[in-house]
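Structures are listed in the sections that come next.
Nothing in this text is a laboratory measurement; each read-out follows from the coordinates by a stated rule. In this text the structure is predicted, and so the values were computed from the model without any measurement. Cβ atoms are built from the backbone, for glycine too; each structure is taken alone.
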Structure 1
Amino acid sequence: MIDLRLLREDPDRVRASQRARGEDVALVDALLSADERRRSSGVRFDELRSEQKSLGKLIPKATPQERAELLKKAEQLKADVKEAEAAQNDADEETKRLASQLGNLVHPDVPVGGEEDFVVLETHGTIRDFGAEGFEPKDHLELGEALGAIDVERGAKVSGSRFYYLTGVGALLELALVNAAIAQATEAGFTPMLTPALVRPRAMEGTGFLGQAAENVYHLEKDDYYLVGTSEVPLAAYHMDEILDADKLPLRYAGFSPCFRREAGTYGKDTRGIFRVHQFDKVEMFSYVTPEDAENEHKRLLDWEKQWLTGLELPFQVIDVASGDLGASASRKYDCEAWIPTQGKYRELTSASNCDGFQARRLSVRMRDGKKIQPLATLNGTLCAVPRTIVAILENHQLADGSVRVPEVLRPYLGGRELLEPVAK
């Protein structure tokens, strides 16, 4: 959640942020009102409790006649304190409820608008001209089936639409990608982590995924657990309710986990193949840093993602995501989008988000700098979302005979294999 002190001092900035996100601006005034009730009811409760304690000290010293009057007053004070405490609790709960609905403050440099209003910051690599090479590119599913790498038909038979099997070299390619990604992250100083796929409500809510993103979250109602859509969730909650020493920061973790997403609202989109699926594996970078270092860490995360995609020899562009397309927790987000030849456009492969202190406040992750204790900043960046990366590799590195060239960075993890070749039917 945002800093309520900032809300009180500069509500217009918060209103502007809500407006940029396309969210309800009236929520800001409702929260201001609730916060004022919370603070005034707290003062009222403290005053009554102080009066009650002072009165309690007078009663033993009072004369019988005075004691009767004081006891009568004490009884009334007891009722007033109880009423004030209830009012304080109600105002506190209402403030928390409204604050949890408010998105993070949008960074002032973020382009304003919806999904299509992003700004292209950089373009890398060369898009192949398949026509000049004399053949029409196949899409990833046709390639994957010929390679014996992807089986969506049996995935649908077993689990339904948007599920799949990776088989043979497809399974080996995933393992190669994961190992190469973890190796790069470890070299950069990240601690490798295998994270839980099931989390409690507080972890999911604390990272900001039970607001606007709730429709895409799988909830196991019987046990009240959530299936994570990204290891960002267990990584953000890893230091929940802890105070970290500022001189130990940054702390960087690279989490590998299965990810589950309902893909609500995407009916008819990317229904072919494995680009948009309900379950996939991912390597995610996560950083805990001082607030002053957050913007620099954001750029570092982006640089590591660019290094990864360059190593895979993929043409890609970097975009500054528009305000209306940010998640609730992000103040700014950069996406790296790889070129997908058969779609004729760039598609998102990685994201890097700066969440400032938003998640840290919700999860009570703080840092101690000398005698000062305050929320720190959290950031996350996708290094490798496996299925989409496989899509980009198959389509961009395919050859005329249906085989696929293996990028050099992956060859050590594939036994030195230089080509993925079609299997005999």
Structure 2
Amino acid sequence: MSLTASHHELDLEALEQLSSGARSMGSSAVQACEMITGAVVLATCNRFEVYLEVAADAAPTERDLLHASEEVSRLIAAESGASVEAARSAFTVRSGPDVAEHLFSVASGLDSMVVGEREIAGQVRRALDAAHAAGTTSAQLERLFQRASRTSKKVSQLTHLGADGRSVVSVGLDLAEAAIPPWRQTRAVIVGTGAYAGASVAALRARGCTDVSVYSASGRAEAFAQTRGVRAAPDLVTALSDADLVVSCSGAGVRRPLTTEAGTDPADSLEYILHTAAVLTARERAAERMGEHLPPRPLVILDLALHRDVDPRVGDIDHVLLMDLGTIRAHVPSVGSEPVQMARAIVAQAAVDYVDLEAVRAADRIVVSLRERILAEVEAEVVRTAGSFSSAADAAAHEKSLRRLGATLLHRAIARIREATRAGTPLDEIEVDLTLAGSLR
């Protein structure tokens, strides 16, 4: 089953708050509910999704799934400071085949803010890696996420949906372009060292920007800069004072406990990487260097982090243009319908194939039971008729015939099991319906 929330249903502030405990949610879910035996959490700039394996004595019932979703909703509420009801109502709950089709769509970029963006494929892979590291994955979730990655690659190869490099980063840079110098003259600062930071460096270079530095509050800027051929900025204010463009994507903003005091600015419930005092100081330094007779040089800031890196009040500073994910979402260009339709068809077929394979896999124990029963009946029949033949050759021929009949019965039974599981017949009913109808005699 899955619990999913994204930019389709929620504004980004609500999504940001709900996902504040995303990093530990998988471990918390597995520890809190014995019915949950596996969990993978996918948290990106515009979605928060929890994928669960729910175990029960038989196939999980609606009641089992409701119990698991209630447990996860309570955990999310406790971590985020939202009410349980708000957490419960924020998520779309899926189970069975719907889970696979949704995840495959997500991994293929069909559910993204920018349709066809490629960063999400890497984020899906890293979500599984994180579950590995936390010890919360399971065999079924492994297969689900691996198939999602293969589906994403197939969509990319057959539709070229992401070939033009459309992404949150590229759309943000397109919006910034009108307010900054030509790219070869632009001085850019990247705040953060994660996947979006790497994508930002690549996108800037593709546009001709070569003056790029990176800052990291966690101290990882030096290693990041060396591997990508950019400069490490030891001091953020100094870097800002020289910059034309800032791309902030560290995701290190932290939400403090929410206050209920009347008149409190919601922005005060966050701690930011880039706050107003730092930007004001940087702008003053830039103005001093340029001289009063020159017009102030504008500064464009792209905040691409879900947990905002930049205090929204920075946008009130003169000659500073702040654009966040909400701004980018409002300017996302449309994509042609033909490649999207083709991609959706690929995803739908991949989901059907995955569900079929899982159904057959789940029926393996029935097949094993049938095989053991047939072999036992064959052996019993061989023993019973051992003295009924006049020659060893006749006895051997009879035994060969029995084993051939047993193999035929097993083959027919397996075919019926696969047909029944694909039709959605519960496993316990298949065991009853597909017991051997014939006799070996």
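For the read-out distance in nm of label points 7 Å out along Cα→Cβ at positions 9 and 361, a value of 1.2 was computed from one structure; give its label from 1, 2. It must be structure 1, since only it matches. Structures 1, 2 were shown, and relative contact order in percent (Cα under 8 Å, 6 or more apart) at 19 was computed from 1. Using FRET efficiency 1/(1 + (r/R0)^6) of positions 145 and 393 (r between Cβ atoms, R0 = 35 Å, to 0.05) as the calculated read-out, with 0.05 as its value, let me know the right label among 1, 2. The read-out was computed on structure 2.
Given 4.7 as the derived value for distance in nm of label points 7 Å out along Cα→Cβ at positions 89 and 121, which of the supplied structures 1, 2 does it correspond to? Answer for the origin of the read-out: 1.
-13000 is what came out when helix-only ellipticity at 222 nm (-39500 (n - 2.57) for each DSSP H run of 4 or more, over all residues; to 500) was calculated for one structure; which of 1, 2 is it? Of the options listed, only 1 reproduces it. Comparing distance in nm of label points 7 Å out along Cα→Cβ at positions 161 and 281 across structures 1, 2, the highest figure comes from 2. The maximum of Rg/Rh (Cα atoms, Kirkwood Rh) over structures 1, 2, that is, the highest value, falls on 2. A value of 2.8 for distance in nm of label points 7 Å out along Cα→Cβ at positions 249 and 313, calculated from one of 1, 2, originates in structure 2.
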